[in-house]
Each structure stands twice: as structure tokens, then as C-alpha cells.
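Just so it is clear, none of the values below were taken in a lab; they were calculated from the coordinates. Source: prediction; values computed, not measured. Cβ atoms are built from the backbone, for glycine too; each structure is taken alone.
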Structure P
Amino acid sequence: MYYRVHLRDLPNGSVEATCPDIPAFFTVQPSKSEALRFVRENLAVTLQGAYRKRHLPVPVSRPRKDEAAVPLPVRVQAKIILWNYMLRNRWRIADLAKELAITQSQAQRLVDFDRDLASMESIEEAFMAIGGSFSLEEKNPGTR
């Protein structure tokens, strides 16, 4: 899962980075490489605040080959897929907790994008418990 990034050189020599599919994301960094690194490391925090905390589905970006794009960590991708599935199928965190016989706090960790407190196995188990599934696939770094 990659997110499109627009980079713009500023008159002072720094670089502005925005994600067109995530309007709440914006940063200014000293260079293009630092801007892309910042996006990779911090986009999940924005997704958590702008979408998950507001109970909204997370948009999925569709970058073209000629656009700058950054990948999200696999665990964050899995949580986004689980979260969007839950919303489409009207599952609440409380319902997930009940289905898995865990606390609501434990269930919430399964969909907290900005924290690494849930294993991939527990995310997969949660997904399967509510009737869904996901799979990983290998991508050539030159394709998206």
C-alpha cells in the first residue's frame, strides 16, 4: 500500500510534502529525501487522527508509476484493511472485543495505526473472526 506524495521546492530551499489523498497531511523538510522519510515515518499518525479516531474509512491511494509514493509498514496496512472492513460491515470495536473475548482496549490496539501493539497474527485472527481475510503479495520495487 503506497500513498502518493507531492513534493514542492520552496523559495528558502526546503521542500513541502503533501499527500493528495490525505488532505490533513503536510510537512516542510530540508530536502526531498528527508521529506519522503518524514512521510513514511509519520503518515500513520495522521491517518489515526484524521480517520480512525473520527470513525471514517481510510482512503487508499493509487499512485501512478511517474508519481512519488511512500509505502506504509505492513502492520499499518493490515490495520487499515481491517478497519475499513469493519466500517463497511458495521463492526464496532466493542463488537470485535466481544467476538474475540478480549478487552475493548485490546481490540482497539488491533486498529490503532500509530502503535505497534498488535502482532500480525492477532490482526489476522481478528479479521478472520469477523468473516474477512487479507493476503500479502510481493511487488517489484519499480511497480506499485
Structure Q
Amino acid sequence: MIIGQYSSKIGEKKRVALPKKFRDQFKGNLILTRGYENCLVLVDEKQWSEITKDVINGQFIDKKIRDTSRFLIAGAHEIELDLQGRFVVPDGLVEYADLKEEAIFLGLVNWVEVWSKSKWTEHEKYISENGEKIAQELITVSKNISQK
């Protein structure tokens, strides 16, 4: 299971080490793409297929499908780990996530999010301050889904 939070320094060549615990969980090639809230999402090929299934099978005439494709798929890169488990973050993704000196890796069961330290600190504060409100909204969403 992919869980936990780890940090890693970002080298001058935009190279960062994937935490060993996460490396051991992934199978096959890895995909790195834009995520929401200005983080990056790292998955293996199997999970990538699951994430993109709805987008790929969606109708081209649906603007939301096209926009999601542009966001997720056009921003995606296959990455390779070196022998130390490091990978180079492509320039566009470095800029999107505002990665500078340190990356925070969050294991979220099926995927890993990669955050700049400053953006994660800011977002973690938001979650901490709004946890009860977020939980209540999730209950409402869950009820709506179960009623369908």
C-alpha cells in the first residue's frame, strides 16, 4: 500500500529521489503528470490506465472530457528511475508545481502526490483549519452518490 509522507531534496538538474518505500510499491513504468492544487501525480502504468479510462472513453464532444484530457494527459511524462531511485522532473512540471529546493511525497494508496514544500505547508494548513467542513462536504457527496 502506498502511504506516508516523505521529503526529498531537488538537485540542480531538477532530479529528485523517489522514496524507497514508494519505489517498492510501483510496478512497471511510471507516469508523472499535473495534479490538482498545483501538485504532481505519480502513478505506475496500471493505475494510469485506471485514472485515464473515463477520459479516454469519454465523448470528444464533451468539453469537460477535452479539458480533463488536456490537463492530465497532455501534461503527462513517462519517467525513468536511475539506480538510486532518482528521476528528472520535466521543466513544465517543475514550473507548474513550483518545485524549488525540496519536494514532499504523499502516498495516497493508489498514487503519490509530489508537492513543493511551500505549497504543501500552505495546503496542509488549509486542511487542518477546514477539516470539519471538508468532512461534512464529503458526507453530503457520499449521500448524493448512494441515492443515485
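Which structure, out of P, Q, was distance in nm of label points 7 Å out along Cα→Cβ at positions 1 and 129 derived from, given a value of 2.0? Let's see the in-between values first.
Numbers: P: 2.0; Q: 3.1.
Traced to structure P.
Relative contact order in percent (Cα under 8 Å, 6 or more apart) computed as 22: which structure among P, Q?
On the way: P: 22; Q: 33.
The structure behind it is P.
49, 39, 28 is what came out when Cα extents along the principal axes in Å was calculated for one structure; which of P, Q is it? Intermediate values should be presented prior to the final figure.
Numbers: P: 55, 30, 23; Q: 49, 39, 28.
The structure behind it is Q.
Comparing distance in nm of label points 7 Å out along Cα→Cβ at positions 81 and 105 across P, Q, which structure shows the greatest value?
Working: P: 2.9; Q: 0.7.
Top value of distance in nm of label points 7 Å out along Cα→Cβ at positions 81 and 105, among P, Q, belongs to structure P.
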Completion exercise
The value 0.95 for FRET efficiency 1/(1 + (r/R0)^6) of positions 33 and 57 (r between Cβ atoms, R0 = 30 Å, to 0.05), derived from one of P, Q, belongs to structure Q
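With mean count of other Cβ atoms within 10 Å over residues 73-80 as the yardstick, tell me which of P, Q scores highest.
Numbers: P: 20.0; Q: 14.0.
Top value of mean count of other Cβ atoms within 10 Å over residues 73-80 goes to structure P.
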